[in-house]
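Chemist: In structure tokens below, several structures.
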Structure I
């Protein structure tokens, strides 16, 4: 099997260097959509007051050479507690997007920043609920990491094969009562006891579109 870490990293670097990102049209595919008439629609434009944040899409090869990514279940006492997310959080003064993502990954799951090879940044996403303007950072490890949890921020950390997120049976759509008891049609990945939905799913949607483009160029990937 080809070295998927090296090859996909190179593919992403080229795509990101030339600004070839799927962007909002891809992200919005996984956004909750209102069913109740008059229900709030998603705010897409970030106000100048929004806090800058970053998340790390951390990838590594498993023992079979397949690509996996890391997800966390946030502790109940913090923002978006009890939800699945990528390691990440708000930027500190003077930090770049990459510095924020690496610092948060170190704080939350003890990933050494020196070990992470950065491919680049995906499209920003505004999360109105927390007033965060989130930059996804894609990084690679060349080994299977040991995930050591900071219980103040993370209740659980685990990884999923990227390919499993392309399996239609793992993608579900249900009607949920969300904001102000309005009903929304919510797409999510059923890969954990907690649904993978919302902003994390929207970020992941763009990432997976890039991964599928990579697969089309490398038909041997299964």
Structure II
């Protein structure tokens, strides 16, 4: 089992979009996968309501028990890949998700507010990992909501690279991600020939390669 935690101090950067579509692509590649929705807003669980995703989305709120129980509930999921969709903030769920992760994805939009939040998120992740000598988790920044037609979209990869961590292929600000949510499916099922589906496959390639290098 490998755990992928998606964290960001700031909301509205596409954590749930990333979690569901990455899970959907891994499932299409024959991997067993489960998404843990640790966000009280329940966006990932709402995405799964039509029951068309083909993998389980399990709400698992830390407020329902202790951190140790929360971690046990996550690690008992019978899947090769567990993807944790966390709420905004740097509280207990953030720290627990970082502690259990093999790979930590930090989505970041192109605004200066997003980038500043990503910088602060990374600092907290590094601090948490420094206190765990057993952890080999890797941090990856994921550009999200990118519009390459704008100066911000053109510059975001360079700006994120300057933060000193790996930067993955980007997710664009594509309407097909919205339509996939409306249909209750991942974007590679909703629009397999769309730019959004291509981006999802490229990101999945990157994630699997990164996890393979940690094995």
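Chemist: Match the computed value 9, 37, 40, 13, 1 of P(r) over Cα pairs in 10 Å bins from 0, in percent to one of the structures I, II, and report its label. Working shown, then result.
Modeler: On the way: I: 8, 33, 39, 17, 3, 0; II: 9, 37, 40, 13, 1.
Source structure for this number: II.
Chemist: Another one. Figure out for me which of the structures I, II the number -7000 belongs to, where helix-only ellipticity at 222 nm (-39500 (n - 2.57) for each DSSP H run of 4 or more, over all residues; to 500) was derived from the coordinates.
Modeler: On the way: I: -7000; II: -14000.
Comparing all candidates, it corresponds to I.
Chemist: Suppose relative contact order in percent (Cα under 8 Å, 6 or more apart) works out to 29; of I, II, which structure was it derived from?
Modeler: Working: I: 29; II: 24.
This figure was derived from I.
Chemist: A value of 2, 9, 15, 20, 23, 18, 9, 4, 1, 0 was computed for P(r) over Cα pairs in 5 Å bins from 0, in percent, for residues 74-193 alone; which of I, II is the source structure?
Modeler: Values: I: 2, 9, 15, 20, 23, 18, 9, 4, 1, 0; II: 2, 10, 18, 19, 19, 17, 11, 4, 1.
Structure I accounts for this read-out.
Chemist: Where does the value 23.2 come from, among I, II, when mean count of other Cβ atoms within 10 Å over residues 138-145 is the thing being computed? Walk me through the numbers on the way to the answer.
Modeler: Values: I: 17.5; II: 23.2.
Considering all the candidates, the number was obtained from II.
Chemist: Quick check on the output: 3.8 is distance in nm of label points 7 Å out along Cα→Cβ at positions 114 and 202, derived from one of I, II. Which one produced it? Spell out each step's value before the answer.
Modeler: Numbers: I: 3.8; II: 1.5.
Working through the options, I get structure I.
All of the numbers you see were taken from the coordinates with simple rules; none came from a lab. Small disclaimer: the values here were computed from a predicted structure and weren't measured. Cβ atoms are built from the backbone, for glycine too; each structure is taken alone.
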